[in-house]
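*Asks:* These notes open a run of structures that come right after.
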Structure 1
Amino acid sequence: MSLLKQYVNAVRMYLPRGSQQEDILSELAEHLQSMIDEHEEALGRPLTEVEQEALLTRHGNPAIVAERYGAPPRSVAFGWQLIGPELFPLFARILLLNWVVTVIAVPIIRWFGTAIPRLGFWSFAGPLLTQLVIVTLVFTAVDWFQRLARRRPSARASLQNWRFPPNYLQSVPRWQSLAGLILFGGMALWWALVPIAPAVVFGSASASLEFSGSTATLYWAVLALLLISLAQRAATFARPDWNWLQAVTRLITNGSALVLLYPFAMSFPYVLAATSAPDPEGAELLALRINSTLWWVTLGTMSIYWLFNAAFHAWLCAQFLRYQGRRRAEQFS
């Protein structure tokens, strides 16, 4: 897909559907194509992808361009704005897609999990509400960081959009790497402390609960993935131009998380009542609740997140490879 089509499609995301949408997009495409033709005629050669991207980006953020044509700004707000109009279309699509897959996946997961309690209201409502909270928090954080970055007068990010320019032409924002460093650094430290101080997981119930022996391999695999994610954020913070590294690393980590779902399912139960528990019956009940929660959250919620992320970053890696091929072709032409 050409950069012009990508830009027009980015604007399409913000326009209301209908016959007028196609008229607006056709008019926009003709205007932008004439701009590209004029620049190519002045240079006496075709524009490179980088030059086309710079020209189209200067035309404006696709969300703002759509508003010029009368597109209504949609957002998520509760007294104050959580998710702005620019990210709202992506937020709504990802949330809806997660919910649809969850409704399909939950009965399948239950069919394989004979040790898990029968399906009930919370078998569906729990994963759906968890995804609503997680997706909303993620997009709220992204929206806040983007608005913070755009306060800088020199920031080119004010012209960028989640749909344009494509990832292979964007540097990794430093705020994104910094947020990842804080998040994954904290998670890796917390996870590393689990064998030493189980209270970081069990809290006051640490005297009554213990991890089952089947979780040892999973523990080290999770720690390795957290450290890989942390290293990627550190690298792209130092070198934002290494944009390919983010796609490759996230494909590896999310793909590995999917592979680990099978040993995770086979490791059930994950938590047991300690032999020295002061209240054995209470500890057994608490362990059952924790095991059921871990099962449903991981297989009913996080598995869908990892699946979509792995597929998306596999697509991004393919884009990077195609772009490198086009760059080599430009150099030899």
Structure 2
Amino acid sequence: MTAAVPVFAARDVERAVPPEAAVEAVRAAFVAHHRGEWTMPPKVYVTNYPAGDFRAMPALGSGHALLKWVTSFPGNPVRGLPTVSGLVLLSNAETGELEAVLDAGAVTAIRTGAAAVLAAETLGRGDAATAAVIGAGVNGRAAVRTFVALGRDVAIWDVDSGRAWHAAEELGASPARTRDEALASDLLVTVTPGHELLLPDGSLAPGQHVSLMGADGPGKAEISPTELARTRIFCDDWEQASHGGELAHAVEAGLVGEQDVGRIGAVLAGAADGRRADAEITTFDSTGLALQDLAIALAAFAQVDGLELGTLSL
């Protein structure tokens, strides 16, 4: 018997899961992760540095299983190729049947933007007035789009000023005049390749929040270990972040231990405190969880009947 499996191209994922829906889906995934309702074996890296790496990311929850096979090749844009590409496979956890195939780049961008902004709005000051995104690539643009969708005025900066201007015009944001101006924002999201420190020692001001999204693998960093250590740190998953995120450098240096790091899922579930004072500096170390991908895949799959999709015959 031949089965027709729906295939979500990037544009289909984007139509199915607008930013507001993505934020709520990722929120639910973080809470399910905290409660142990969704499970996630460790991410597997297949490295080919300095060119890039491949990642295999499985997850299980809500009666479905997911596997994301995705790449990160930072040099690809100069070749006219995307930095992130791959496939997301969604299966029925009871029968093992393949239910959908989704573009991994779109899923990754949507959940990255949602997680960055959700953490910023959750951990930032209640009176935060300014927001900025550093990096106008696919994932940075997703963060800008999410801020805008939630009604937040946001600035964007990129090493390529033209790219930042075009992104700002397209997304309804403002181009930051300088990098320093962007870095001084109350709510800051950094989405860079992680090859250069954006935040050296002493650079963060009281009351700031930073969602650190770029350092999602070995050797990457956007903040110095000592600067990270003087903030109130939260992460998406301790095991993953302490080995492949910003936290890895601070942990290796003996500056931070597991007891020093909060979990965003616990905060969102009401089981732990977030920001405790206006003057506190908060940081969110995100390495990207397969559980977030599962949340976006399920949100897209719920809209399958309302989209004209291609199919894969098996």
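Each reported figure results from applying straightforward, stated rules to the coordinates on display, with no laboratory input. Please read all numbers here as calculations on a predicted model, not as lab measurements. Cβ atoms are built from the backbone, for glycine too; each structure is taken alone.
*Asks:* Consider the structures 1, 2: one of them gives -22500 for helix-only ellipticity at 222 nm (-39500 (n - 2.57) for each DSSP H run of 4 or more, over all residues; to 500) as calculated from the coordinates. Say which. The partial results should precede the final answer.
*Replies:* On the way: 1: -22500; 2: -10000.
Going label by label, the one that fits is 1.
*Asks:* Also, I was wondering about something else. Starting from the value 0.30: which structure in 1, 2 was FRET efficiency 1/(1 + (r/R0)^6) of positions 75 and 99 (r between Cβ atoms, R0 = 30 Å, to 0.05) calculated from?
*Replies:* Traced to structure 2.
*Asks:* Turning to a different aspect of this structure: Compare mean count of other Cβ atoms within 10 Å over residues 91-98 across structures 1, 2 and report the one with the greatest value.
*Replies:* 1
*Asks:* I have 23 for relative contact order in percent (Cα under 8 Å, 6 or more apart), calculated from one of the structures 1, 2. Which structure is it?
*Replies:* Among 1, 2, the structure yielding 23 for relative contact order in percent (Cα under 8 Å, 6 or more apart) is 2.
*Asks:* While we're looking at this one, here's another question. For Rg and Dmax of the Cα atoms in Å, the calculated result is 18.6, 64, so let me know which of 1, 2 that is.
*Replies:* Computing Rg and Dmax of the Cα atoms in Å on every structure in 1, 2 gives 18.6, 64 only for 2.
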